[in-house]
Structure 1
Amino acid sequence: MQKQFHIPTRGPGLYDITRELQGWLAGAECNQGLLTLFVRHTSCSLLIQENADPEVQDDLQAFFSRLVPPSTHPAMAYLRHTYEGPDDMPAHIKAALLPVSLSIPICDGTLALGTWQGIYLFEHREAPHRRQILAHISG
């Protein structure tokens with residue numbers, strides 16, 4: 001079973017998609033299996049991360065912004081792919097460092113996430129986007 005999700009973003013940050021996925025899974029009436037998620041873009045990522053304290057998401061965003069600054073930063077002067085804006089190539093680098101697919105077991109009809117875990121789309125671009133995530137249940 002497959003479904004494509006369209007996730008609107010408003011700029012860099014982590015967008016919690018857990019509820020949307022759980023809602024689809026409940027309607028799919030799947031008791032067990034494996035959910036595979038795949039983001040169909042090269043400038044955003046998928047993460048399983050803490051969902052209790054929003055400071056975790058803020059700190060992750062700050063860390064990756066510091067690790068890979070915009071192409072206008074002097075440390076990034078070596079970048080050549082800059083025609084889509086100063087955030088474009090850094091977004092590709094972040095997506096190369098982070099996962100673009102996830103696998104989550106389904107147990108008793110629900111995602112087998114830990115108590116404080118949520119599933120996030122990690123947007124790396126400044127402009128709003130409509131991201132596509134393909135979800136596939138197997139097993």
Structure 2
Amino acid sequence: MRPLTIDLDRLRQAIDSQDLAEYYLDQQSGDICTVMPGDPVPGADEKYDIEPDRYLPIERLDLTQQIAMREAFLYTLHDPDAHAAHAVLTEALAGRKPLRTFDFKLEDFPRIKDHWLRYQAVQLREYAITWLHDKGLEPSRY
């Protein structure tokens with residue numbers, strides 16, 4: 001595997017992004033490039049030294065994966081106070097706009113929200129590292 005210095009926090013954000021932008025990993029520098037709708041993909045304007053495989057599209061989590069991560073999180077809640085949160089958040093994931101509703105309902109449970117943010121960060125980091133390994137890359141530091 002080829003080691004590369006990558007901002008794993010930025011990669012995590014790109015993987016979990018729900019905006020309209022597309023994200024690419026520059027396999028030469030390790031930078032994460034953001035491309036807004038209508039803008040050319042990185043490297044498209046190069047006249048010389050064209051490297052078609054230099055920019056790797058970053059694959060985001062799809063809706064099913066994002067919901068599954070939240071459902072898995074709910075099964076980590078063992079605190080007796082979390083019983084009400086578990087029911088409310090499970091219902092949120094089953095309804096319309098599940099991610100948005102989950103985040104909105106989570107505001108009512110600050111301790112659970114803190115736990116979720118830590119859980120999400122770990123899960124996204126693991127997903128990012130696995131994605132990099134699948135592409136034959138290895139972050140030079142975790």
Structure 3
Amino acid sequence: MSFLADPRWGEALAHLPDYLGNHVRVSLAALALGLAVSLPLAILTRNRPAPRGMLLAFASIVQTVPGLALLALFYPLLLLAASVTLAWFGVSFSAFGFLPAMLALALYSMLPVLRNGITGLNGIDPALIEAAKGVGMTAR
């Protein structure tokens with residue numbers, strides 16, 4: 001019997017588009033969440049050394065935690081959140097699947113976005129900032 005003649009291969013290949021679509025959906029949602037959180041934080045902490053250091057330290061620590069451990073840490077937290085939302089609002093959600101994976105990937109995306117955002121903002125040529133002030137732009 002050939003290795004590829006196994007009927008499980010056909011079944012696995014039939015599910016491949018669905019699995020790939022789910023993977024892309026989780027990845028894009030996590031990236032969007034990571035950008036939505038990290039870019040404003042990078043802008044806010046650009047000229048504040050103490051909060052910037054704490055934020056980058058937190059993101060660096062999260063980056064060192066293995067993915068499976070992060071998912072295991074999210075499980076009890078999401079179970080608690082699901083039971084609270086069920087009691088208060090009558091709506092619950094699953095502590096498995098999309099949500100924990102998206103949260104873990106979003107946390108992993110924070111360090112590169114924060115570090116590169118802060119570096120990029122601090123790397124702006126002072127002459128450009130002076131020119132912007134000269135034409136009436138505010139610091140904001």
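Nothing in this text is a laboratory measurement; each read-out follows from the coordinates by a stated rule. Keep in mind it's a predicted model, so treat the numbers as computed, not measured. Cβ atoms are built from the backbone, for glycine too; each structure is taken alone.
When relative contact order in percent (Cα under 8 Å, 6 or more apart) is computed across structures 1, 2, 3, the figure 32 traces back to 2.
Identify the structure, out of 1, 2, 3, from whose coordinates helix-only ellipticity at 222 nm (-39500 (n - 2.57) for each DSSP H run of 4 or more, over all residues; to 500) was calculated to give -15500. The read-out comes from structure 2.
For the structures shown (1, 2, 3), distance in nm of label points 7 Å out along Cα→Cβ at positions 5 and 101 is largest in 2. Given a value of 16.1, 53 for Rg and Dmax of the Cα atoms in Å, point me to the structure among 1, 2, 3 it was derived from. Answer for the origin of the read-out: 1. Which of 1, 2, 3 yields 0.94 for Rg/Rh (Cα atoms, Kirkwood Rh), for residues 69-108 alone, as computed? Structure 2 accounts for this read-out.
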